[in-house]
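Structures for review follow.
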Structure I
Amino acid sequence: MNKTKRIIFKTAIKLFAEKGYENTGIEEITAVAGFAKGALYYHFETKEELFDLMIEEGTKLLNNSIELKFRHCKNALDKLKVILMIEIKTIINYEDLITVVINNTLGKTPRTKKCQKAVNSYVEKIKETIEEGIEQGIFYDIDAEAIAFVIFGITFSSLLYRLKTERKVTAEQIYNGYIETIVRGITKS
């Protein structure tokens, strides 16, 4: 992504997070980014295309991080720990992007369906890891999909917690709390 496109992209994410997709206009995105409206249209045909790229890039970033770290995992427990840490770090490092996705997940519009698809694809990765752990005898025989959604929900609630505490909590603090409650709760030992 070239410099102009990246600036427009990051500006749009920030504004969508602060004001919402519907309340953010192309004129505002380009004004805040410091470009003429034509610069946005040179790189993106529509605001919706810009939104789609956000979802695509965010999903790719998360999946690539997980796949890279999975290579060093010995079992499903290690993989689940990797997922939790990456998810927490993603929330912290890409707070605006996560806010946009979460804010656009509920509903039945084409945009919300795109966000739901991205979330469901990610939750499927958690579910597969839990199923692998059940097969390996590491985790209890539980409803893997339900627990995957619980993990997703609890971890993303950490975004609200960070906002409430004004970001005074670190990824490691959140992670350690989740290891105590989530991982130990489903792990046989």
Structure II
Amino acid sequence: MAFFTGKGDGGTTKLFDSPQGKRVSKSSPIFETLGMLDELNTLTGWCRVAASRELKASGRSVEDILLDVQDHLFTLQAEVAGAQKSISQESVDVMNSLINGIEKSLPEVKTFLVPGGTEFSARLDIARAVSRRVERRIVALHESGERVISDSSRAYANRLSSLFYALVRLENHSAGISERPPQYL
């Protein structure tokens, strides 16, 4: 299989649900959303390779949790591209439990925190910020009517920044890094 076909050189491509012979402009909001999801998946992989196998949440390694996130992001990309796939409500519920479990294991926080701490937590903070942008793009795409994104997939996208935030805090806590609120100078 070739790495390229050249069919998209004119600025169009096909989606899963494109009618036979119909091509879509690459400037479509669908492709902006797909590109952002790809970016987030790549950032999640960059985080995963920095995760210590010893760092665990709810009995699972953070590395394995991030691999699950990547698989869910592929499902979300497929849904955005028109495949008959979506993230299940069960996956959202599992993420809710995971986030709540991490939160209960950490000191309560009532303020924003300055990003940073360890190399790994800084990477997770970048993924957190990008996941918020991805969620906004998914909501805009859904609201535009150009693509219907399931309730459970939108809920998963909403929870993802919370998961990254919980993992940032877990990593910094495990590394003995003190959380610092902003000084608002």
Structure III
Amino acid sequence: MDCGDIALIVLAAGLGSRFGADKLSVPLDDLPVGLHIARTSSAIDFGWRFAICSPASPVTPLFVDYGFTVIDNANPQAGQAHSLHLAIQAAEDTDAKALLVTLADMPFVTDGLLRKIAACPGLAASFDGRNAMPPALFPRTHWASLLNMQGDAGGRSLLHAAQKIEASATELRDIDVPDDLIRPAGA
């Protein structure tokens, strides 16, 4: 698929309860955790960019600097599926043929992985050898199914049928607790 036909989505409204603070604002290298995916994706010409954010996070307004339209999720306790619903509602007003869903707490994702997933003709997901996960591409034909999802599962149940794009476990690591900020060797 052509990147210009894709709406890039960054889900950045999580509560960070296991981290104990707003993990997306914590510095990692030279940037807050939550903005790594924005910077990584900035060289790719996606047709649209939406960041679903908590209005209280200090990182929220910074997504605009990377070309994102910020959509406030005033109800993050409703889970990841609620953020995904907000993203779909925004994307439905575009001509996007697919959503490329990324998570703001996955700062080690590379632009190469994003490009591989975006190039897939249909449903596609990152794969660490065990699990299919975001970043994941959801063609418009799957949006109605995503709108039926609830809680923190997001679109996980659809990914078993996705084309799986191999990626390293390091690249697909997320930040859940403060110890996750320590970069493993070779990352």
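For this structure, a couple of remarks:
- Taking mean projected area of the Cα convex hull in nm², for residues 36-83 alone as the measure, the highest value among I, II, III is held by I.
- Value 3.5, calculated as distance in nm of label points 7 Å out along Cα→Cβ at positions 116 and 156, assigned to which of I, II, III: II
- Computed -4500 for helix-only ellipticity at 222 nm (-39500 (n - 2.57) for each DSSP H run of 4 or more, over all residues; to 500) - originating structure among I, II, III: III
- Structures I, II, III were shown, and Cα extents along the principal axes in Å at 38, 36, 30 was computed from III.
Here, each number is a calculation from the coordinates, and none is a lab measurement. In this text, all values refer to a predicted model and were calculated from it rather than measured experimentally. Cβ atoms are built from the backbone, for glycine too; each structure is taken alone.
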